[in-house]
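Got some structures for you, see below.
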Structure 1
Amino acid sequence: MHSNLNRLILIGASTGGPGLIEKIIKSISTFAQSSLIIAQHMDRRALASFAARLDRLGSVPVRPLCTSSITVEKGTAYLLCDTAALESQKEYPILRLYPDSGFYHPTIDTLFASAADLDVHIKVEAYLLSGIGRDGVEGLKILKKRRPSTFVAAQDQATSKVYGMPRSAFEAGVCDTVLSIDAIAERIKKEHL
């Protein structure tokens with residue numbers, strides 16, 4: 001039996017990311033068949049309070065993943081307080097905590113790469129937003145290689161505070177498109193594409 005979660009949206013962000021993520025969360029009115037998982041580079045103590053802020057902002061519940069593994073449920077957004085990887089288990093995927101694999105916390109590469117082996121019935125989308133460096137790019141390479149149908153978008157330079165991670169993804173050829181933050185929010189909020 002496969003999950004009745006239809007769509008899994010992954011977001012990686014670093015410098016400039018919190019305001020962008022707030023814009024996305026505020027734009028979502030219904031999320032019945034989807035789940036959203038966010039890896040935002042930030043100190044783990046600040047991430048729990050950021051999750052609480054996001055939870056107050058929009059109509060979709062935002063849950064912090066800080067201390068234990070969790071089952072990914074539809075209609076919910078998750079903010080990683082630590083590096084986590086997705087694993088298939090029974091009807092729904094789970095997020096299991098992992099150690100950071102590099103300089104950044106939480107590690108976006110780990111999240112993106114782990115989605116490559118999920119149930120094929122789940123539509124996966126990945127968005128790489130503003131940030132320094134290249135975290136997320138190697139994970140996107142694995143994701144696109146194993147699941148070529150995955151939709152991947154990088155944020156454009158004009159709306160990025162720091163055009164590092166999105167530029168690296170574009171230059172690596174792992175993006176289907178480059179979009180403004182408004183276009184990203186518009187696409188994510190649509191339940192059926």
Structure 2
Amino acid sequence: MITAPPPLDLLYPLPRFFAAAQRPLPEVEPIEAGALPAAPYRLLAHAGDMTSKLEEFFGDDMLLRVVQREHTPEHYRREVVLYGAKSKLPVEYGAIEIELGAFPEPLRAEIVEAKLPLGGLLNRHKLRYRSEPRGFLRVSPCAWLRGLFELPDATPTYGRSNTLLGPNGEVLARILEILRPVE
């Protein structure tokens with residue numbers, strides 16, 4: 001059965017970064033949350049942040065490596081890899097657009113500094129927010145993602161399109177998150 005590709009807005013801002021780097025997009029298929037295997041379901045189907053879920057699952061603090069970034073006065077976009085502080089294992093790829101105007105200083109400066117994942121910063125600053133997943137994805141990693149996750153083959157993995165909302169429903173960030181294969 002051939003499935004239609006997901007709408008590009010569900011993948012936003014991933015296509016922006018892949019186009020800038022002249023990389024082909026991975027093959028992505030939208031799926032229902034209930035179709036996620038158990039471990040990806042636990043990591044993706046929730047209203048919290050990914051940072052704390054990843055830290056709990058992998059038993060390691062998460063650090064951030066920026067692959068690409070764009071910064072305008074209104075938006076801060078970055079393509080990142082979250083990896084374990086001790087293990088150095090890359091566990092998540094993320095493409096994120098952050099509404100900088102929604103955050104107070106000094107948090108805004110820490111976001112742009114890009115030393116820690118957004119979820120960890122929001123928790124540390126005790127900022128109220130919630131995740132609102134827009135969709136879940138089965139991903140056949142392209143060569144670039146296979147290299148990033150150090151995968152020998154195109155083992156399917158999973159991800160989600162997510163919106164972080166503030167206490168009054170304002171958009172804080174739009175995120176596309178792809179996990180390394182997990183069991």
Structure 3
Amino acid sequence: MISGEKIVLREKRPTDAANDYAWRCDPELAAFDAVPPLRTSFTEFAAGYEDTLRYPSWRRQRFAIDTAEGKHIGNCTFYDIDERRRQAELGITIGDREYWGRGFGTDVVRTMLAWVFKTTELDRIYLHTLEWNHRARRSFAKAGFAEMEMVRQDGHTFMKMEIRRERWRQLNGNAADLSSASAASPPLPVNGA
């Protein structure tokens with residue numbers, strides 16, 4: 001587990017499926033991801049969900065986001081991990097609306113960046129957020145991401161943002177000691193293993 005100020009990041013588990021299914025079916029949340037809401041049955045979703053947890057990809061690291069009290073409120077993922085280029089893309093969803101606009105997303109991103117830059121050889125983390133999602137853009141900027149360029153894809157306009165290890169170090173100095181990170185969450189694979 002990896003602890004932030006407001007959140008705890010932990011490995012995904014089968015009991016997360018109900019929340020994840022509800023969030024993926026939600027039209028508003030799907031719009032933030034520029035995808036249609038999920039239309040499959042929960043039974044079908046759960047079967048694929050368990051397979052994903054059982055056979056994880058080395059190019060993807062998934063975490064559940066819990067409050068400090070243990071309530072599952074969202075998910076965070078690093079994906080398209082490229083050890084040759086030493087980079088990965090970040091995705092985050094705060095599915096529980098009660099926690100929107102209260103700094104939980106920023107805390108997740110800061111906590112994840114500290115963990116990645118202290119436990120892996122990755123040098124660059126980037127993301128794509130919809131151009132109109134100003135709340136997310138502000139949150140990512142608070143965590144140190146810089147806006148790079150607008151990108152058009154599948155009829156949507158995204159703002160591409162990134163942060164590099166050196167920028168993260170400048171912003172955080174010697175703080176960001178990850179003594180709260182435990183072996184429960186293995187480091188991102190950066191060697192293809």
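Tell me which structure, out of 1, 2, 3, gives 2.1 once distance in nm of label points 7 Å out along Cα→Cβ at positions 93 and 141 is calculated. So the calculation was done on 1.
Between structures 1, 2, 3, where is distance in nm of label points 7 Å out along Cα→Cβ at positions 29 and 45 highest? Sorting by distance in nm of label points 7 Å out along Cα→Cβ at positions 29 and 45 in descending order puts 1 first.
Match the computed value 15.4, 51 of Rg and Dmax of the Cα atoms in Å to one of the structures 1, 2, 3, and report its label. Of the options listed, only 2 reproduces it.
Every number here is computed from the coordinates shown, using simple stated rules; none is lab data. For clarity, every value in this text was computed on a predicted model and none was experimentally measured. Cβ atoms are built from the backbone, for glycine too; each structure is taken alone.
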